[in-house]
Structure I
Amino acid sequence: MADFRIVEVLYPGLTQLDFTGPHTVFSRLRDTEIIVASEPGGAIESDGGLTFAGTKRMAEIDRCDLLFFPGGLAATDVINNEAFMAEARRLAGGARYLTSVCTGSLILGAAGLLKGKRAACHWAWRDMLSLFGAIPDDARVVRDGDIITGGGVTAGIDFALVVAAELAGETAAQAIQLTLEYAPAPPFNAGRPETAPPTVLAAVQRGMDALLPKRRADAERAAARL
């Protein structure tokens, strides 16, 4: 794995934990080059206001072995950015593994890379995968061949450990898990629609429903170009 290259692609408005969770795991893999990229290069601001400086322009990257897209509300904006999507398709064409977390799978879908493939996504937007010919899967981490996708936000750490096991073996992945003290024990059992209290689910769903018309319209616009 001495020359194994991971390219993590950012865009304005991404959810930082979608990126930083997996990046923390990937950065602990031995003999791996990690490039944090964006279409324009330079500083990229996340949806929570954190700014990631010094990203490399996607056009300046000749290849990668693993391509990774985090999610975020802006994912359905960037799938209609022709320059971004052209570079995404180019890098994907030479990658061995295509990966994502949360709504990053919508980017893979809009690039035409998920037709007939099972994929994960955040629960609120998972159904939009079908617009791109993908098969929505509610698992926390989904693998279909060399396509590995994670569910919403915090699933990124689980996803990255699965990738680490694929690249370096289970023992190495478990060692990374231990160094991170990743032993989830949330204070509430409200992390999935199936387990959240009905009143909590209803309140969150109302907020998601307000965002749905624009997000779906953006996804449909991108899907129409496939």
Structure II
Amino acid sequence: MIASKQNAIVAKAKSNEPRIDSRLIAGGLGVSHNHLIEQVEKYSERLKSLGIVRFETEKLNSSRGRPERLVYLNENQCYFIVTLSKNTERAVDLKFAIVMAFSELRENLAAVTDYLPNYREAHDNLAQLVRLNGSSVAESVHHSNLERMINKALRIPTGSRKQLPPAIRSAVAVAEGIANAAYKEALNTGQDHKAAYKKSKASVLRYAETVVPTLPLLEYAA
């Protein structure tokens, strides 16, 4: 589950749609959660016109007490609920935090999905090669090596893929496609995974020489 934080407001991906826990909205407004749920129920028809109203029940850590009923609100539903409150400084801060939380989560989701098609196909073909030819190391090592190679070629710090700007995400997508082409060719010509990796690395490095100077600067890993 992907999350984005801004002033303690967290947007989570629910069925690939950004949503915010009603408890966070209640906290941001300084009202009880029960009061907020009453507001959601009172204006349920209007909220439904803005999207599915996703009620959930969360089990308590202890065996005592009743499970808590909450609702995950989408962006427009959040804004509607907040407009029902007076436009205090606290409400203004909450609106800003909601805007930032949804914006950051959308960027994070895009970072993950932009290069997924090429990523999945490249790793599927790599897995086939490893299984066909065998390996002295675990299959997961080959998958990790491919992604480390792409990160190093494009000078992407480890663990920063979710925060990449669009231009670098696009470069990753191209690099995954280049690697995939090498693995496809290996499958078609009977080469093994080692030869395919060697070719994919050479091709990705040639691409990186051209594209890296045009990309936004990052805090590169040492």
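Out of I, II, which one gives 18.9 for mean count of other Cβ atoms within 10 Å over residues 99-106 as computed from the coordinates?
Values: I: 31.6; II: 18.9.
Matching structure: II.
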**Request:** Consider the structures I, II: one of them gives 2.1 for distance in nm of label points 7 Å out along Cα→Cβ at positions 11 and 51 as calculated from the coordinates. Say which.
**Result:** I
**Request:** Output the label of whichever structure in I, II has the greatest value of distance in nm of label points 7 Å out along Cα→Cβ at positions 91 and 147.
**Result:** II
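Which structure, out of I, II, was Cα extents along the principal axes in Å calculated from, if the result is 50, 42, 36? List each step's numbers first, then the result.
Details: I: 50, 42, 36; II: 65, 42, 33.
Here the read-out was taken from I.
To which of I, II does the computed value 0.35 (FRET efficiency 1/(1 + (r/R0)^6) of positions 163 and 187 (r between Cβ atoms, R0 = 25 Å, to 0.05)) belong?
Numbers: I: 0.35; II: 0.15.
Going label by label, the one that fits is I.
Can you tell which of I, II yields -19500 when helix-only ellipticity at 222 nm (-39500 (n - 2.57) for each DSSP H run of 4 or more, over all residues; to 500) is derived from it?
II
Bear in mind that the values in this text are calculations on the coordinates, not laboratory data. All figures in this text were calculated on a predicted structure; none of them were measured in a lab. Cβ atoms are built from the backbone, for glycine too; each structure is taken alone.
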